[in-house]
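Novice: Each structure below appears as structure tokens.
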Structure I
Amino acid sequence: MKISCIAIDDEPLGLGLLTKFIEQTTFLELQASFSNAIEALSYLNQQEVNLIFLDIQMPDLSGMELARIIDGKRNSENTRLIFCTAYHQFALEGYKVEALDYLLKPYSYEEFLAAATKAYQYFGKIGSIPQSTVSTHQQPSVDYIFLKVEYQLVKVVLKDITHVEAYKDYVKVHLKSKNHPLLSLTSMKNMEELLPKDRFMRVHRSFIISLDHIDSISKNVIYVGDQQIAVGDLYKDQFSEFVSRWTS
């Protein structure tokens, strides 16, 4: 699977680093790069692009303004955004336009790859890009994810996650190997997109569970270790289908 993308940054050094990182990532395909958002918008009106890496503070048209324009388009789910900026105060606005991730400058290639992998997993799930266009050895590993915890990017192995819990503007990621959960500034929706659906399931507005860590089920209550998680009304039908497959 190749993800078509463009890079937008008015700073030459920032744009150069961004294009370099894109070009060395095997599952990304750089179609164009721009030093201002107006030129990028003109390009996007004529060409379809899956992923946009963009700065926020730019003259004439800011990255956030461009994001709102893209978000209002009919097929916005096929074009997703990753912000690359030096300004952390725009993070909340980034989540409002459903950006896949928010890279804070200066960022490393490891941080960039973690954000790009999130996009790879997203497009793989919605099936908007043929999976057969890239060989298996090029596909990024989905055995782990990266989460922003305080000022660090923490690698979390998927099989270690027992469940994810909503907590105000954060999520608590509960791990089998630790007594205390990781607290990450992200949304449940982003976590749902990030975690593979064949291993994790949203069962409540406030809970995502690991299917591997279910100990038992009683009516509409799931037991994961010492945690009892009630299945929300919106998720009962989906969970019932899972249980019927599990018990057949």
Structure II
Amino acid sequence: MSSLPPLKCIAVDDEPLALGLVASFVQKTPFLELVGRFGSAVEALKYLHENPGTVDLAFLDIQMQELTGLELARVLGPSGPRVVFTTAFSQYAVEGYRVDALDYLVKPFNYEEFLRAAGKARAYAELTANHAHSPASNGPEEEEYLFLKADYQLVRVALSDILYVEGLKDYVKVHLKSTPRALLSLMSLKAMEEKLPVRRFMRIHRSFIVALDKIEAVRRLTVQIGAVTIPVGDQYKDAFIQFLSRWT
């Protein structure tokens, strides 16, 4: 069992029946604590500004008057509580992912579905708490894993498992040794590059970062990782050649 205290939650919905249902679901879940229920996002925003850092999780309806749930999530940003959206309209799932929502519940949903979303929030809280209390290191060079947001959850990825990272506009695709299924995470390749230790990973192309210990062969200005051939871009050629001179 988790030693974490219950997650402090708010429920926000402009439909009284829907608001009452979410509030009742929170109250019957042992690892959640309801600290506020609001009929509008504006009321919720006022409460959050007056009580900073006191809410861990917000269950937000999307379509509301004055301020939508999506707009509220954008205003709060990464420093605000984690968000689970509740809505009758499934087309908002992509927008929910873009504001880093933990999950997305389509009305009408039952307690089992609610509990699954709440469980993701608890798992996220446990992971971040464990990471925060892990022994201090001398910097990213010492870390053996990183956390990536993928599939509406925080995933722990061992650095030794990464083959290469591919940039896809707003996303990165992390190719792993342990599974043929790559992880998709909503972040830039530059942001991913900053997370990776420079002694183990190198950006060799505007669209690729490679794990140096996974390079099997170098032919002209390409590298081979398994069955994949990755080109070295002109912008990164000098740094890569300098790396090769130390390697050979």
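Novice: Determine which structure produced the value 0.5 for distance in nm of label points 7 Å out along Cα→Cβ at positions 201 and 217, calculated from the coordinates; the candidates are I, II.
Specialist: The structure behind it is I.
Novice: For structures I, II, which has the highest computed value of Rg/Rh (Cα atoms, Kirkwood Rh)? Please list the in-between numbers first.
Specialist: Values: I: 0.99; II: 1.06.
The structure with the largest value is II.
Novice: Out of I, II, choose the structure whose coordinates give Rg and Dmax of the Cα atoms in Å, for residues 121-160 alone equal to 13.2, 38 when calculated.
Specialist: On the way: I: 13.2, 38; II: 10.8, 30.
Attributed to the structure labelled I.
Each value in this text was obtained by applying a stated rule to the coordinates, not by laboratory testing. Just so we're clear, the structure is a prediction, and the values are computed from it rather than from any experiment. Cβ atoms are built from the backbone, for glycine too; each structure is taken alone.
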